[in-house]
1. Computing relative contact order in percent (Cα under 8 Å, 6 or more apart) for each of I, II, which one ends up highest?
2. Which of I, II yields -25500 for helix-only ellipticity at 222 nm (-39500 (n - 2.57) for each DSSP H run of 4 or more, over all residues; to 500), as computed?
3. For the read-out FRET efficiency 1/(1 + (r/R0)^6) of positions 135 and 207 (r between Cβ atoms, R0 = 41 Å, to 0.05), a value of 0.15 was computed from one structure; give its label from I, II.
4. Taking mean count of other Cβ atoms within 10 Å over residues 55-62 as the quantity of interest, name the structure among I, II where it is greatest.
5. Work out the source of 1.30 here, i.e. which of I, II gives that when Cα Rg over 2.2 N^0.38 Å is computed.
6. Of structures I, II, which gives 21.9 when mean count of other Cβ atoms within 10 Å over residues 31-38 is computed from the coordinates?
7. Kindly point out which one of I, II the value 0.15 was derived from, the read-out being FRET efficiency 1/(1 + (r/R0)^6) of positions 151 and 231 (r between Cβ atoms, R0 = 25 Å, to 0.05).
Structure I
């Protein structure tokens, strides 16, 4: 029988102790009572800016920004990620899947912990062109998951391409970084234009996304080596997945966020357990 590494026991025990401590002292509610009023005030004060941006609304812009929002949506993931596996880029596909799952869990944890509202509609006009967007509108606002996910996925994809091609050319790096910044900027602007988020949500998503990307670029090689050749991989990941379900905060009012996390939690478990 394989010995269970100490770090795995420590990690799971730490999360369990945090759940017990948080539940005993109502930490989620205390955090919410401190942060929610501040965020709500910013959402209200950002409304004139949103209305000014929406003065330029046209059918073309509605289509463009709705299309860009699909770049980090469930329909996109279900198409893009399998293509990466089928094309032979298993490492990239595995890392992207786990990164999405991590972003989804962290972003939705913050959303439901703070439980801050989206821009009020009316006066803001909310454009929900797809059923996926209509479900997204039922979630809380801070941070913008679309901004967070775009930063992480496009940033990691740029890192992978530069590393895979062994490119050391400054012009190539600058061109790739410019494309990433342009995509992130358009997605963030689009979320405001569509009435889905206020400026504070976008800034929150941008900050959290950059922190997550920096963290992921630090640990992704260790994580991949663990999945491929580590000890006790599947039992550890099953336990971690279950514990994280209990660690998820209870929102002020029910939202679909927990369901999204649970679905991606299952996908990540499948990827890890089969060592794809």
Structure II
């Protein structure tokens, strides 16, 4: 690999977390294994939605791993955050070689080959969970690091609102300078955790929060009321009265316009739309 890195960080794209990578890296170095997984405890009822694992309570070695089992194995789950040494690349090469060798040894009829082509995983396809984690469990190569902080999986658009709230709450402790403030005298009234991009324009009569994120070049008009919203770039929310334009539990895509006296609740609006009527519980494509 370029620059010969000592460690490789791998993150699933559908999770939000405080990502305790510095502490996780220190633990990884102490373990001395090939890889370390970030893990978390969940309820027994929801555990089978994730990769479940068993770890040694003293050494934190990964002893057993299974992806989304039909029966309960453990309330300890894989969070989709990994630190590996470059040895992981050798492990991947070994898996690919084994798959290629098995493919070359097989002799099947043309009908079986056709069925295989539609159902089988390609020989050059490596599954991290089934081809790497499960076989290496219990071989003193993989270890776990349990997070006690927040972690969520983002499986629906609506989950991004909860995750935004978790990050805003984290900013309160780690980066309070990023959060907006105001009492309605010199700027908008701010309630709870709110982020406003420096380039966004928010009218001083607007009331924003809690759990609101406003992105670059957004324009929030007079009297707008925003609660639990993600406002993306170039969105314009018009308003002339006393909290006439109201948004709650809503995600607005880039360059969406919301006209005066429009109420938007529990909705997702894709980019470049104009809302001139109130909507509720809708996804506007």
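1. Values: I: 31; II: 12.
Greatest value across I, II: structure I.
2. Values: I: -25500; II: -6500.
It traces back to I.
3. Details: I: 0.95; II: 0.15.
So the calculation was done on II.
4. Values: I: 10.6; II: 16.0.
Going through I, II one by one, mean count of other Cβ atoms within 10 Å over residues 55-62 peaks for structure II.
5. On the way: I: 1.05; II: 1.30.
Matching structure: II.
6. On the way: I: 13.9; II: 21.9.
Derived from II, not from the others.
7. On the way: I: 0.15; II: 0.50.
Checking each candidate, the match is I.
No lab work stands behind these numbers, since they all come straight from the coordinates. No experiment lies behind these values; they were computed from the predicted model shown. Cβ atoms are built from the backbone, for glycine too; each structure is taken alone.
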